[in-house]
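Structures incoming, each one as structure tokens.
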Structure P
Amino acid sequence: MKYIGIDGCKTGWIAWIVSHNEIPTFKVVNTLDELVDELTGSTTLIDMPIGFSDSLTPDRLCDKAARRFLTSKRGSSVFPVPCREAVYQADYISACSANVEQLSKKFSKQTWGIVPKIRELDKLIDDHPNLSIRESHPEVVFAALKGEPLTFSKRAQEGKEERLSIIQQLAPRWSDCLSLAISNTKRKDVAIDDIYDAFVLMSIAYNAPQLSTLPEPSDIGGEADVDQNGRVREIVYWNKTR
């Protein structure tokens, strides 16, 4: 069994991969299709929306739960997810129009900047429905591991040190892998926080006996929340108190 954590980066995607009793390795790729062989038969967590907002749930339940979980400290890191119709538009203006029609609201240009990645992931799941890919959010994961929302932004030096400290406690035997990844990649391709984010997703996929979800199924009638195309809308993390 392989365990994989994936985060978007400037050049495309960074994926951390580990199997039992092995040292983690990483790959930087332009497209998710380049990872299909690795993803097959793996447990994969990715920092990218999977289920979309829709007219019945303009703000996904998992996003609302994540913002509550992260409080005012880091809740702003959870951005509103567009509807499927908006994601498949060719330009920002058309996408906002589609979103207004479905959800009665526009979305930011910052969100539009990652729409190609949201679309790419959606197409990958369509083309390879047997892959086990679940949505996670590094800020939620780090907060759960620390026991409270993080103090600093991931782009600040203090934030990098805060996240690295949590990773070192979680996976001390793998710490050298991070230094190697930082020295073997260019910052114009992969930011340090991208390396940390993908790494912590891989680490909890590997270490957690069982992953928890936002929202908890018991909070929404005992069933998974799915969008109109059957995509599960959840954010998974490791609740170490359970």
Structure Q
Amino acid sequence: MTQTPSLIDTPSLLSVQGLNAWYGAAQVLFDAQLQVRRGEVVALIGRNGAGKSSTLKAIMGLMPRRTGHVVFAGHDISKAEPFQAARMGLGYVPEDRRIFTDLTVLENLQLGVQAPRHADEDTVATRWSLEKVFALFPNLAPMQRRLASHMSGGEQQMLTVARTLMGNPLMVLLDEPSEGVAPFIVEQMGVTILALKSQGVSVLLSEQNTHFAQWVSDRSYTLDRGVLTP
């Protein structure tokens, strides 16, 4: 995919070099190298089991074992805990959503609130409020008092992204946003990703749906059996 000149000249917000990851004795990621620039959407494309989710988890620090170098917003997070990466402005939206089903939509969103992010003098995260989140996800606004357990899978997916945005991230790791949701939700998620880009939020997403990935991303990497190629 052709990269726009403005993004080519933009510094990297995330730089990954020689990243390896294991589940027990089984290595699932091999010497991965990738970069995501500020305000860029990058897709990891591959079939189910190719290692896409493992790559995002390894970057976030959620794998049982990992080696290699991960630099985010100028900080080495190669050995950081997930909560430390989150405090630096790295948001993570897992495939299985992990919302609090016994809380309301509003309560889930309030739990995600964190202070605004400042990576450096040139990088300040968008400040997300309830009003801005509801403007991005208008379906959630009338559901504020609804228990999350009473939402559809697509609505829960939107809630998970919205809760992550309430943390004012500089970048979002988005795992399989089109998986298992209705076509109109897929379209809305695509519009949302493009809206995040317009707000200056970088996105690294994993995706099986090649058409969807090509629609929303500036460029992509291919994953096959844990090996990443541009």
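Between structures P, Q, the greatest calculated value of mean projected area of the Cα convex hull in nm² is seen in P. Quick one: mean count of other Cβ atoms within 10 Å over residues 10-17 came out at 18.1 when computed from one of P, Q, so which one is it? Computing mean count of other Cβ atoms within 10 Å over residues 10-17 on every structure in P, Q gives 18.1 only for Q. When distance in nm of label points 7 Å out along Cα→Cβ at positions 66 and 202 is computed across structures P, Q, the figure 2.1 traces back to P.
Source structure of the calculated read-out (helix-only ellipticity at 222 nm (-39500 (n - 2.57) for each DSSP H run of 4 or more, over all residues; to 500), -8500) within P, Q: Q. Looking at distance in nm of label points 7 Å out along Cα→Cβ at positions 74 and 138 over structures P, Q, structure Q comes out largest.
Between structures P, Q, the greatest calculated value of distance in nm of label points 7 Å out along Cα→Cβ at positions 106 and 146 is seen in P.
The numbers here are math on the coordinates, done by the rules we state, and not lab data. Bear in mind the structure is a predicted one, so any value in this text is a computation, not a measurement. Cβ atoms are built from the backbone, for glycine too; each structure is taken alone.
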